[in-house]
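**Q** Structures are listed in the sections that come next.
Computed from the coordinates by the stated procedures, all read-outs in this text should not be read as laboratory data. Just so you know, these numbers come straight off a predicted model, no measurement behind them. Cβ atoms are built from the backbone, for glycine too; each structure is taken alone.
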Structure P
Amino acid sequence: MELYGKTLGILGLGAVGRAVAKRGSGFSMRIMAYDPCLDEDYAKARGIIPAAFDAVTGEADFLCLHLPLTDKTRHIISADVMRSMKRGSVIVNTARGGLIDEDAACELLKSGYLGGLGLDVFEAEPPRASPLFALDNVVLTPHTASHTAEAAAAMALMSVRNLMDVLSGKKCPCLIC
């Protein structure tokens, strides 16, 4: 499936969600986002459509998750949510395991309702035997995006800058609301 002209739904428009939106815009994707702390000025300036959770999940051809795992977000992508998505849509979770009901996703992938699933995180870490491992429409990777020398240096620098900002009374740019 081509990305060009498709709808990219982003749940969580923090730093990673914003980076994904930027890449999606390079493919001329229609970008919709849900975030409880959405910066509407940021979204408007970049052509991102702010929308309710149900609108984003219902219209996305590709749904990317960038949410924290809390009691409210555990299995936020439930069987009912997945059934309300477009047939053939693809879900990608690089945020936290537990956001997706993996058992329900497995059944919807087997039935062909979901077109694909990409997981970089799992409900059980490290992942044990799972029926997802045997499916051709699933891509599974270890959660290692930050395991490069460049990423480690960038995270260390960001941590120091955040600490300096907080200690000097400035607004910290990397807060989670």
Structure Q
Amino acid sequence: MSDFKIASRYATALFTKAMEEKAIDAVMADILVIQQACEESDDLIVFLNSPMLKKTVKKEGLAKIFVSCSELSKQLLNLMAEKNREAFIPSMTEAFVRLYNVHMGITTAIVTSAVQLTDAALDAVKKYVAQTSGANNVILTQSIDPTVIGGLNIVFDGKIYDATLSNQILKLKKDLQIA
């Protein structure tokens, strides 16, 4: 079974249980804490991936590291350690965030341009993404890449809207080679 499927199953189970207990926002806050800890601490990743450590050590370590998390989140971390799936915790957090975003009608988008976009342009991109995806809310991340020369590249919901000059030049080159 792929890593994504394993992580998604745990995330789905946690999401379902959190919805039943009406604790989705508290669990989401926990997930963001866990995700940030995994992103910022190489030692935590080594700890999670270490085959040398016993289950009890990992379970105790996770309980101490994430002592501030809700009981539901701690139970999932404990279960994952019990089933030797603690290495999937970072992937599980990503899958949970995706489930939460879908449930809340949130779409994340990345816009790439050659220069910093104005607030008006960013608002227009958000509006475009919201209309195209049907999302209630759009979380927009801007990336600046001078190699696009001009125009925009927007990535969201598995779609790519590429209106960059570099892409148009590339298409023109291909067309000229065919002719």
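**Q** Among P, Q, considering only distance in nm of label points 7 Å out along Cα→Cβ at positions 48 and 168, which has the greatest calculated value?
**A** Going through P, Q one by one, distance in nm of label points 7 Å out along Cα→Cβ at positions 48 and 168 peaks for structure Q.
**Q** Looking just at FRET efficiency 1/(1 + (r/R0)^6) of positions 96 and 120 (r between Cβ atoms, R0 = 25 Å, to 0.05), which of the labels P, Q belongs to the structure with the highest value?
**A** Top value of FRET efficiency 1/(1 + (r/R0)^6) of positions 96 and 120 (r between Cβ atoms, R0 = 25 Å, to 0.05), among P, Q, belongs to structure P.
**Q** For structures P, Q, which has the highest computed value of Kirkwood radius over Cα pairs in Å, for residues 40-87 alone?
**A** P
**Q** Quick check for you: by relative contact order in percent (Cα under 8 Å, 6 or more apart), which of P, Q is greatest?
**A** Structure Q comes out on top.
**Q** Quick one: helix-only ellipticity at 222 nm (-39500 (n - 2.57) for each DSSP H run of 4 or more, over all residues; to 500) came out at -9500 when computed from one of P, Q, so which one is it?
**A** Of the structures listed, the value fits P.
**Q** Quick check: 13.9 is what I get for mean count of other Cβ atoms within 10 Å over residues 16-23, calculated from one of P, Q. Which structure matches?
**A** Q
**Q** Match the computed value 28, 20, 15 of semi-axes √(5λ) of the Cα gyration tensor in Å to one of the structures P, Q, and report its label.
**A** Attributed to the structure labelled P.
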